[in-house]
Structure 1
Amino acid sequence: MEVRIDKYLWAIRVFKTRSEATDACNGGKVKIGGVNAKPSKDVRPGDIINVRKGAVNFTYRVIDGLEKRVGAKVVPEYAENLTPQEELDKLRAPVETFFVTRDRGAGRPTKKDRREIEELWDQMDF
């Protein structure tokens, strides 16, 4: 059974919505047999699909086509996940933050700090 790649990726739960699958295809993030796939490209049993989501490259083999979204338990009947373990380990990698934590009061004064400073200025005689 042949089915559109965007519909197939949505049906096997690679993407949450069909429009996300379509956008990924249009953005060059989906390949069938190493060739960029347009959303309307048909997939057949035996095709190898590569999907790049973030830093991870997922690989799937089409077992059978389907047009309706199925439950997660049924997905292995339609697609085989061939993603190497090194790629799956990227999902568990610690997320580096670009924001440095700072101690309270180490940066700009808070509103409370500003009020206290103004009170001190009012109390001082020059």
Structure 2
Amino acid sequence: MIGLLILAEKNLGAGLIATVVHTLGSRPPQLEPTEFDHSAPPEQIEASLRQSIQKVDRGEGVLILADVYGATHTNIACRQLKRGTIELITGINLPMLLRVLNYRHSAMDDLIDKALSGGCGGIICAANPTKAQETK
């Protein structure tokens, strides 16, 4: 099973995990938040990220789901990537996370596809639900 990290500032990761626990009734294994304070030095963020990767990796890889691309923490995460083993997707939302949790026994490339489709598919304009489908 692929390990999952949520890389986000402060309580976003813990909040998403709490919602997952509420939705599914239990906390999925190998799912951890890697939270940080934006004022923390990059070395501290990197050390925390490395520790979190080791915590969830059971030999099948780690998918890091982060809040935003291009910020210090995601730039640090990019230095940890190993194609097919440690991957990063940004723009995490709850539909993406739920989709990933349902397909984490898949191969990494398949899991990435599921994450991207779940994230995009979960964005709906309530006044015009078909509008999101039209932009695909």
Structure 3
Amino acid sequence: MHKSKLVAALIDVPLAVNEQEVAFWAGALGRTPKRDPDDPAYADFGEVIPGMMFMVQAVDAAARIHLDIETDDVESEVRRLETLGAVRVRQTESWWVMRDPAGVQFCVVRVQAPGMFLSLSTTWPDGPPDLAG
């Protein structure tokens, strides 16, 4: 068995407008984002609601929004989501970028918010899902 939950919403924006986007969301949320000098692509606004983080990410692509699902077993969660129609796009470090059936990208990541993970996550049996309900 493994657990997972929705953990983050990220606004991905081209580098050319990243600082403007970060400033906008800082003003809109009334928060100062944290920056990791080792990973400056992310402006982390923290948990905007309990268990849900919000970030602005600089990317080499068009602007979009993507969601992250956190899990205590990345491979099991990826396989579970594949049975529901998702496809793997690429593995990046310890996480997978995936596409849902409509083509929307999302990521499956290791646990990011451990304080809320156990109380808010769903437990899934490993193996084929029971879609009969």
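No value in this document is a laboratory result; all are computed from the given coordinates. No experiment lies behind these values; they were computed from the predicted model shown.
Structural remarks
- Source structure of the calculated read-out (P(r) over Cα pairs in 10 Å bins from 0, in percent, for residues 40-111 alone, 18, 50, 31, 1) within 1, 2, 3: 3.
- Value 1.04, calculated as Cα Rg over 2.2 N^0.38 Å, assigned to which of 1, 2, 3: 2
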